[in-house]
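So, here's a batch of structures to check.
A short reminder: the numbers here are calculations on the coordinates, not readings from a lab. This is a predicted model, so every value here is computed, not measured. Cβ atoms are built from the backbone, for glycine too; each structure is taken alone.
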Structure I
Amino acid sequence: MFRVTQFSDTHFSTNPEEESRNTDDTWDAVFADAFDSGRPTPDLVVITGDIANDGSEAEYKKIAEKFARIPVPAVVCPGNHDRQVPFDAILPRLGVSNSRTLRAGSWLFLFADSNADGRDRRSDGSLVDREDRTHKHGRFGDSEVVWMAETVDRSDADHAFVWTHHPPGAFGFFSSPEHDVEFAQLIETAPAIRGVGAGHTHTNSILECAGRPIHQCPSLSVNLNMEEYTTLPPGYRTYEFAEDGSVTSEVHLVGEDRWPSSPLPEVAQRMLRGEISYEEMQAEQASDIS
């Protein structure tokens, strides 16, 4: 049995008191629940993107100090709020890796980048962040899909699992039909992939795409109950990967008394259902304030 603890959407900020939730405080609460409450110690921690809030060097330097507390090896994946140059330059260090693959018994873990639409490719082949990367939904892109399919094909692992930021099969505001199609094509060519662990949506449900479970990890920021349209406290996910290819996962929400649920405004509910855009929601909120 190989155990993984997943954190996602930590949104660490240099001005945490100005954000919707102070993720310095939620990190302390979630970390204590994950590592100091008697739960089994994981073999690995995976952090699936939106690690920083705006992607500044100062944020990543702060994050490096936060992650120094993690008592087991950790792997980080980038999200749409991350910025590639400082992410790659500052975060990787002893105990924290931006590795692309990891073998664990009969399992091959793939750490995939789902930010294809948030960057442009230069003439020399390198990638540069777009200014609007923060507001882009997910897509692997052709080269990432080919890399995953070829990596699974070359491996003698019996099973594979994808860790990434944007979940295929997402709904409403978070939906990305191109992402769903490319994931289905990936499963067709690499059926050994058993599922996905993702973030981005700030929810804790398990979706399905191409016949595979898509585990969504709650965030350290505001989480969402998409059935009742309320907020939820911060949280994380734990996984157990068995040699027979089965995966069990559990959500852990922390600090319900400190961060109680509250109803979302109607305009936010409409945005999450995909009835209006994020920009339209902002404009409507600004109009209400004025």
Structure II
Amino acid sequence: MFYTDGKLQYPVRVEKPNPIFARALQQAIGGVEGEIRVMMQYLFQGWGSRSPKKYRDMLINTGTEEIGHIEMLSTAVALNLEGAPLSMQEDVAQDGVAGAVLGGMNLRHILSTGLGATPENCNGVPFNASHVYASGNLAADMLANVTAEATGRALAVRLYGMTDDPGMRDMLSFLIARDTMHQQQWLAVIEELGGMEKVLPIPNSFPQEQEANRFSYAYFGHRIDKQVPAGRWTEGASLDGKGKFEPMISEPLGGEPMLAPPRPDGGAQLEQVSPAAANDPSGSTSSVA
């Protein structure tokens, strides 16, 4: 169950409305780096969390915080749209600048919401929940969350640089600070689980002796000149302490794929169907060594 007291998590004020900045703020709401993404990600991770309970509680609590961030940003969009031009003819006739503003606006702010925010990005593309990651693996989810907060913080920093409105900068400074905390929060879970050395490889519940161990820590080089970009990933102990990085020129280890002929009733051309396939409606299978 969720509750609200109707108050904003942090003050939102706009001294000079800017409809184009309202469009930019939409990226922080419904963009791939935005708050809808992390809200849904943390909530679904929490709702699907099986153990220990403290991680479920933490995730749902933080997901609830993100609802408050969406409320703040939606309010900011609405405040930036106050006084925005609503008609091409009337407003442009009065003020040529209004026409330029109207041309740079998200027209759905006029046509669909009556000067309110929308659950979409700055280009008007609706949020796609395929960007939400909730794997059921705690370590994998924490790493995904760090990435989400890192890209979200980068977006908030860019928005901060796009405006000189003191109120918008104040609100964004709060969101940037929360991104800082949340990055630390998810990394703290990794540390509590034993650190990267302990959690890697993810999932660490799969027996590594069942891997093709020859390739577990090899960096494949695919350049035609057989040069391998050297770095920390090609030499020294692996980060989990269980192997040693090494460069390896990638070579074909399998043969050329040979697929069975198409079935006669599969919609292929007659020229594609072999006599063998014509006599065997079920088709056949081939393997590649």
For this session: Rank structures I, II by distance in nm of label points 7 Å out along Cα→Cβ at positions 79 and 151 and report only the one at the top, that is, the highest.
Result: II
Exercise. Here helix-only ellipticity at 222 nm (-39500 (n - 2.57) for each DSSP H run of 4 or more, over all residues; to 500) was calculated and came to -15000; which of the structures I, II was it taken from?
Worked result: II
Exercise. If mean projected area of the Cα convex hull in nm², for residues 159-206 alone comes out at 3.3 when worked out from the coordinates, which of I, II was used?
Worked result: I
Seminar exercise, completed: Candidates I, II; Rg/Rh (Cα atoms, Kirkwood Rh) computed = 0.94; producing structure is I
Exercise. Suppose you compute distance in nm of label points 7 Å out along Cα→Cβ at positions 47 and 223 for every structure in I, II: which one lands on 4.8?
Worked result: II
Exercise. Can you say which of I, II returns 1.5 when distance in nm of label points 7 Å out along Cα→Cβ at positions 31 and 63 is computed?
Worked result: I
